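What follows is a set of structures to go through.
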Structure I
Amino acid sequence: MSEVFIMGNAANDFGVTELAIKASIASEFETDEINDFQVLAAYSNYNDGGYEHDCWFLLKKEGFLYVASGSHCSCHGYEDQFSPQIVNVGYLATMYSGSPTQEREWQALLSSLS
C-alpha cells in the first residue's frame with residue numbers, strides 16, 4: 001500500500017490510508033471493483049450547508065490512470081456511481097482542489113506519474 005494524497009475533507013469522509021479509502025468506496029459506492037485499483041489521491045467536499053457532497057479519486061490500474069467521481073444530496077448516497085474514466089496527466093493538472101500549500105505536493109505527484 002502506498003501513501004494517498006488527501007485533499008478537502010477526504011480524511012474525515014473516507015480515511016487516510018489506501019485500505020480505509022478502499023473500504024469506504026466499496027461501502028459508499030456499493031462496489032468491489034475498487035479492489036482492482038491503487039488509490040493515489042482522494043478529494044471530498046461538502047457544500048450548500050452540508051447537504052450536498054462531491055468527491056473524486058485518482059486511481060491506477062495496469063499502468064493507466066483513472067478518475068472516479070460521485071456526488072449526492074442528503075437523501076441519497078453514491079450508489080451506482082463508481083465508473084472510473086481513463087485520464088492523462090494533463091487533465092489531472094486541471095483538477096487540483098487542495099489548499100495552496102498542497103499544490104507543490106500535487107505537482108510532484110503528477111510529475112511522478114508522467
Structure II
Amino acid sequence: MTKDISLLAKVQKVEEVTVSGALGQEKSIVLMEGSKEIQVEIEGQDKVITFNKILYVPTLRTNLISVKSICEKGGVVIFEDDTVTVYKEKERVFGGTLDSTGLYSKQWMFGIRD
C-alpha cells in the first residue's frame with residue numbers, strides 16, 4: 001500500500017476495497033491500484049522486479065509492503081535483531097531497520113539500476 005500515487009505506474013480503478021488497522025487510522029476506501037518496477041542486478045544480470053497490485057491509500061501515514069506477497073513470489077525476508085533484509089534469487093534486494101513506531105523502514109537497496 002502506498003500513500004503516494006506518483007510512485008505507481010499502470011494505475012487503474014479497482015472494485016471498492018476498505019482497509020483498516022494499518023497504523024491505527026480510520027477505515028479508508030481504496031479505488032485505485034498500480035505497480036512499481038525496480039531494476040536490480042541479480043547474479044550479475046540486470047533484472048526487473050515488479051511489485052503489482054499496490055493499493056493507493058492516501059490516508060496512510062507511511063507506505064507498507066506485504067511480506068506474505070514477497071514470499072509468495074519467491075522472495076525471502078529475514079528479520080534479525082532490529083534489521084530486515086529481502087532477497088530474490090539469493091541476492092539482497094533491499095533492507096531496513098526497526099523504527100520508533102515498531103515498523104521496519106526501508107533504509108537501503110542493493111544492486112539498484114537507474
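Just so it is clear, none of the values below were taken in a lab; they were calculated from the coordinates. Predicted, not measured: the structure shown is a model, and the values here were computed from it. Cβ atoms are built from the backbone, for glycine too; each structure is taken alone.
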Checklist outcome for this item: Computing log10 I(q)/I(0) by the Debye sum over Cα atoms at q = 0.09, 0.17, 0.18, 0.19 Å⁻¹ for each of I, II, the value -0.26, -0.93, -1.03, -1.12 comes from structure II
Item to check | Structure from which -1000 was derived, helix-only ellipticity at 222 nm (-39500 (n - 2.57) for each DSSP H run of 4 or more, over all residues; to 500), options I, II | outcome: II
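Tell me which structure, out of I, II, gives 1.9 once distance in nm of label points 7 Å out along Cα→Cβ at positions 80 and 96 is calculated.
Computing distance in nm of label points 7 Å out along Cα→Cβ at positions 80 and 96 on every structure in I, II gives 1.9 only for II.
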